[in-house]
Structure P
Amino acid sequence: MAHPNFVYTIYIKSTPAKVWEAITNPEFTRQYAGHKYISDWKDGARWEMKSNADQSVKVTGKVIESAPPKRLVLSWAEPDKLADQSKVTFEIEPDHEMVRLVVTHSELSDYMAGRVSYGWPIVLSGLKTLLETGDALSEQWGGCKSAA
């Protein structure tokens, strides 16, 4: 069964360029997401989310659209569940002295809806904290898991 899109909006005291870097630079993502997001971030390129703990690939996909520092669209699937593919869109917009980051995770199955509804709020809170304070919430928070 398909679920409605998961949409999360967060405001960050930063610049669009810094938010883009925080999303696409593995050294940033390992600090706030517990994983390294690895790609060259060009249209059509492969991307992977690798675990900090053991470097295993947790999520993989393709870069559907890359328009730095404004918009990034990715396909999203776990390596052992490639048929359960969804899509993530990051929209980065300046808003006065802040950035409005809207993450939309769409085309969700029951399984993925449970995982992302738990995972994205933690990941995006970590991103905000790291950019605004320079401190990570946790590098080992454990990654996405189902809330059910």
Structure Q
Amino acid sequence: MKVILLQNVVKVGQKGDVKNVADGYAMNFLIPHKLAQMATDRRVSEVQAKEGKKNRQEGKKNKKDQGLMNKLKGIKLEIKVKASDGGKLFAGLAEKDISEELKKQKKIEVDSKFIKMEKHIKEIGEYKIKVSLGKNLEEMIKVKVILK
């Protein structure tokens, strides 16, 4: 019997997959537990349409992400901060601060969750910071922290 999975089912498939399973398994387990529904021609075409739309949206998102990575190539930020005589910052710089400076100085919007720092910046100096959107989309930006 052909069914469309409504949820991920171990050893059967992922949500949205159209699978051939034993009639008894479908009728006695998958359908009563609302894990699947019978696959009619109309339902299968709906699933395929949704999958096509999802693929197109992912393609647009990947293109947008790649464009953002191209904009970030070779970016150098200069951030002026207040610090002690020894070069220690009064307030450390976090991912959110880097994101705001990118927006303010370079007009590039990057969500702070995509900025990867091992630890917050707490001293004056130059730093390399990774911006990662996943799936091999990573770029290093240079941040120079100087006195105000």
Structure R
Amino acid sequence: MGMSAAIGMTLAGGGLSANAQLQSGRLNQQIYNYDAKVADLQADDALARGRELEGQKRLQIKSTIATQRVRQAASGVDVTRGSALDVQADTAALGERDVAIIRNNAAREAWGYKVQSSDYLMRGQVARSTGKMNAVGTLVSSGAKAAEMKWG
């Protein structure tokens, strides 16, 4: 094999290697982008589950208050005033506190997934940039090897 052929092979090999590094960076970015979309869907799901649990809790509160009213009325208590009404108000207030906790927990879970999504997107950008930098390094290295072969 002549010197020109060896130089050509060195440059071609460097070009192929650089292309593989670029493709690897792009593929890794696509994988991270997919993971980010999944994390976003998980965040949406956490909020939806939170809304569902809030609704269930509110139904439970209404049912509890209705049961209290029926029992108090069956005992001859006026359920529209006094301590009977205070008990119902306390039940509603405690229930709404629980609803706020449910909402807060869902928001925290969703926030965690959003942070994870942002991390994946950043990792994808880094992967692509790393692929580009590695490709440039390979091309420069191949060019230097070819030049050394030519000029010794």
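Values in this text are rule-based calculations from the coordinates and carry no lab data. Just so it is clear, the structure is predicted and the values come from calculations on it, not from any experiment.
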If Cα extents along the principal axes in Å is computed and equals 77, 27, 20, the structure in P, Q, R
Q
Taking helix-only ellipticity at 222 nm (-39500 (n - 2.57) for each DSSP H run of 4 or more, over all residues; to 500) from the coordinates of each of P, Q, R, which one would give -35500?
R
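Check the numbers for relative contact order in percent (Cα under 8 Å, 6 or more apart) across P, Q, R and tell me which is largest. Walk me through the intermediate numbers first.
Values: P: 29; Q: 20; R: 53.
Between P, Q, R, the highest calculated value is found for R.
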